[in-house]
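Engineer: Each in structure tokens, the structures are laid out below.
Since every read-out is calculated from the coordinates, none of them should be taken as a lab result. As the structure is a prediction and not an experimental result, all values here were calculated from the model. Cβ atoms are built from the backbone, for glycine too; each structure is taken alone.
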Structure 1
Amino acid sequence: MTDSYPPAPGGLERAVRVLSRELAARGHHVEVASLSRPGSPAFERAGGVVVRRFTGWTRHLRRFSTDPDHQFHPTVADPPLVRSLQGLVDATRPDVVHAHGWILHSCLRLRLPPDAALVVSLHDYGLVCAKKTMTYLDDFDSRCAGPSPGGCLGCAGAFYGSVKGTALALGLVLARRSWDRVAMFLPISAAVARACLPGVAPDRIRVIPPPAADDAASPQVPRPGFLPDGDFVLFVGALGEHKGVSLLLRAHQRMATPVPLVVIGPRRADTPEFTGTAGRPVVVRDEVSHQQVMAAFAAASVVAVPSRWPEPHGLVAVEAMASGTAVVASRTGGLAEVVEHDVTGCLVEPGDADALAGALDDLLADPARRRRMGAAGAVRACRYQSAAVVPRVVEAYADARALLGR
């Protein structure tokens, strides 16, 4: 069960689709329940998976969403949606209900069969943080000390507005009372586990990254024509401050090596102006297919992931490594678990433009080192592919059901 599912774009959506289809390919009966989405059918079969999209009161919240492509469930149960999900549970009698996103808050209200386990993947910090970022106010250089009623209400109110922020933050506080209904938590990184699950028994936690498609490293389109010739640095991600875009622009201007910077991703309200120079051009593309992104990863000299917030995982780094390209990333959140320093790339302190520029210069000046890192990254990326991840999820399902008998 998930807040949204393809064709809705996003890393979580792709991960849920990969997991669902891989489980189906292994002989499991898989049904996906998601929130309704304009332009998507209420029922479909695709990739061996049954997909059902349900409506509820949440649909009335669309006009308050900052991103129409991503409709999020609120942090409280949606009664009409609960009724629809309960009907699905009663009809299918699942062994496992696997929640992704805030739809968990409706799943917590379900009456499950006695031997059915509720499992939840934590793709971000949304279990305890209304902003899902674990950053306080707008200061990406100041890490949140952890959830507290006063701090969360003020921070969420400043971000969403007082009414919406207060409702989301209070919903998370109230939901903690129902965490005992979750048999197993699957945070996608140790960083997410530390932030969201203090005090939860270790046997109810399995750190499992989101599965990437096994063919993700094989570009299926030619080298995109918008890429410059020769060496270039590539950035892929939302073009916002939390991803370190302005930081990267400053680092690019400070680099000793004058190479182009290619930036790919959707624009946001806080997207900066991209002004390069004759010797340091900046190429910006905001409408690029995932296949073209993978081809760009393979063509890049170095991929920069300069996030200023504690990335829950670091899918961009995984996909870059799978493409055989060295990565320079911030030493924050799950990125520090994905990128092995001096082996698959370099880690620099978040927010340090000089360190970022220096690391990029060092790699550009040493093609042999880049090739070694790229080869090591391709090997390391295999642990994030579905062939490695999905069996761990199946094992976690079995462990979750075993816990029910205690």
Structure 2
Amino acid sequence: MIKYIVILLYFQQFTGSIPTQPNRLISYALPDTRPLKKALGFYEDTYLNFTELTTKYGYPSEKHTVLTEDGYLLTVFRILPKCIDKQKIPIILGHGLVDSSDSWIFTGSETGFGFILSNNCYDVWAANFRGNTYSRKHVRFDPNKDPDYWEFSFHEVGYFDLPAIIDYVLSKTAQSQAYYVGQSQGTTDFFVMASQRPEYNDKIRLSIQLAPVVWLRNLKVPGANILARESKNIKDLLYAIGFRELFAKQQVIHTIVELICQFIPQTACGTFLSLTTGYVYGSITSKNLAVSMGHLIVGASVKTLAHFGQLIVSGDFQQYDEGVEENIKKYGTIKPPKYNVSRVSSPVVLICAENDYLSSLENINVLSSRLPNLVDRYIVPELTWSHHNHLWGVRATEYVFQKILNYFDRFNA
């Protein structure tokens, strides 16, 4: 994909145009590769889906469909608590970019956070936000044919998806409040919601934000600033040639990454994560790295990636910049409005890492200084900890999961 983009940019530079497919999407669909994966000796958990994983490890689960105000149909998986008599208030889990509900459980029954919560009597609801492999439906649009399906960024996820899921969960459980745990973009989505729709703060007893991605100044990712400055050109180019979605599970790149990382996980996946997130080799087991790539790279809109690029360039946490003319039409201002996180009145815990390239402590300091109800800013006491260690790290149970359970215990009364 990147090579293709570079070639097209070169072509545009010297010809003044690029081959276009106006209002048309490039479609792709790979055949079912599970038999091949079995034959090649893949770890089974790499290709099992959410309900197959919960069944394998002996946890009753349910599949629910949530309709948003703007017509998206979202899949939310529920893991029932192991101890019904002591059932506690529900917990909603929000995944990161190009990720899904699977991230909370694919490491297995001993270390999967969703399973640990169930063992501790919590009613677990693992969200899948619009556009990922589990949530590719709409009441009108077909994600494989209609470009309008993909006209969203994390703003719409925070404004529409998360509130719809919260309301659905509270209605189904007859509860007035829920806990929320977000990771990476799952934190971005929460802060959009809680600042734009502050009435939802009353519905969250406590939120835990793992590796918060809100302000994106001072990124340590090599080349991130260069790519961010070109985000509009890249977006326009991708739109012109028919791409509105990237990193989908049915795209070839997913299959290639999954295959390579199955056999050389630390060398391949570890190197990539080291460059992009600060990962330190060995801090996530080779098996978990290999399995993770069967559940990552499962879809994101081009506009979402462009929006993150805008945050890097602007240094602000703000709505999508549509350009001066469209901004005036949409917002009534030349520049897009900033998200006011001082309106996030619900209790918040930030869990961060010193070696996280995507969620630097400098950016966390900006966020924490503006939150009116910050319960704690917890830095994992391990210098090698980075972005994904919070969920899959060798010592995640000790450093993160037990800490979260302790926070919940404080707020359960």
Structure 3
Amino acid sequence: MSRKIVIVGGGFAGLWGALGAARLLDMEGRADGPVEIALVSPAPVLAMRPRLHESEPEGMTTPILPLLEAAGVRYIQGTVDRIHQRDQCVEATSADGGRLTLSYDRLLLTSGSRMHRPEVPGLREHAFSVDQLEEAVALDRHLKRLASLPETPARNTVVVVGGGFTGIEVACELPARLRAALGGDAAFDIVLVERGAEIGPDLGAGPRPVIEEALDKLGVTRVLGAAVVAVDTGGVRTADGRRVEAATVIWTGGPRASALTEQLAGERDALGRLRVEDDLRVAGVPGVFAAGDVASAVVDDQGKHALMSCQHALDMGRHAGHNVAADLLGLPTLAYRQPRYVTCLDLGGWGAVYTEGWDRQVKMAGADAKALKVKINTQWIYPPSADRATLLAAAAPARAVAG
């Protein structure tokens, strides 16, 4: 009987977790018996989530089946909806609607996150988002249909709710997308609504002047200190009674960890992430590791925690994959640390801004930063070719890429 490692989720952390586990097993030669690695996800593709604010999002995926096959990882198409911690198994719904039960000796949870949608009237019915691939595709199709609607100020107005990382990237990309949809001479309004007193509240003061310059150049109006309290087919209403007429409302609230974290006995943070030990095992839950957006992991000796970002998911996945296999084989595990922190924020046609450190010191802005952002989003975050040696070498836990 083979021992089994089950990985739940096929995002950045899940894919690199599978490859990291395969790498260690390959190095150790599996001398004490066979080990099967199985990855379960709804589709055999990696959605390039950092690119979903761009146009044509349906093309922002890359197949993972050739990679998993090259590494000797079994792929199971399905959605895990139950984790039975005591029985060491998971239940999943297969692609054809059937039920699957998968036992495990070690479990790696990498089921990601979804955007938090508060109980704002009309939000779920009338607002678009770029959180998940299918949601970004729906927005893209909507924008392309705008020209077929009667020309009104509301048709030519887009409200972006949330002035954080995602909201800024969406707002800055919209001018080019609206010109493509409505015609190069069309007049349009992009309104970025942020409940805080300043744009980019979580990004800090360092990059803010650059962001504000870009928004000004791109013609994005900011409404600050305003919480949206209602969304309908014609626009939004804010807490101070302001009404903004718009045919398009895009919500960019913060993420929350997958609800699967609630089925484990571990401690969770305010974002629903499981508290993990230094080697990414879930604290207090034997045989279970977590990585990516479901893990509240310490990244440095100052106690800072990983963010819900591609940057941290990539190397966290590599570490978790290595460790889940090492733990199964009785080998020492590695402490996860990723002390270098950088950001590269896409500012659309204006360019981008690149910062280093947790205080986000601006190191590059404009066209040069944009070239770096393009390289990150079109090269660095993509997995290499399906060559076994190349894949396993890339799965070594040591790399970091800007998000």
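Engineer: Starting from the value 22.5: which structure in 1, 2, 3 was mean count of other Cβ atoms within 10 Å over residues 127-134 calculated from?
Structural biologist: Value 22.5 for mean count of other Cβ atoms within 10 Å over residues 127-134 corresponds to 1 out of 1, 2, 3.
Engineer: Tell me which of 1, 2, 3 gives 0.94 when you compute Rg/Rh (Cα atoms, Kirkwood Rh). If you can, show how the numbers build up before the last one.
Structural biologist: Values: 1: 0.97; 2: 0.94; 3: 0.99.
Value 0.94 for Rg/Rh (Cα atoms, Kirkwood Rh) corresponds to 2 out of 1, 2, 3.
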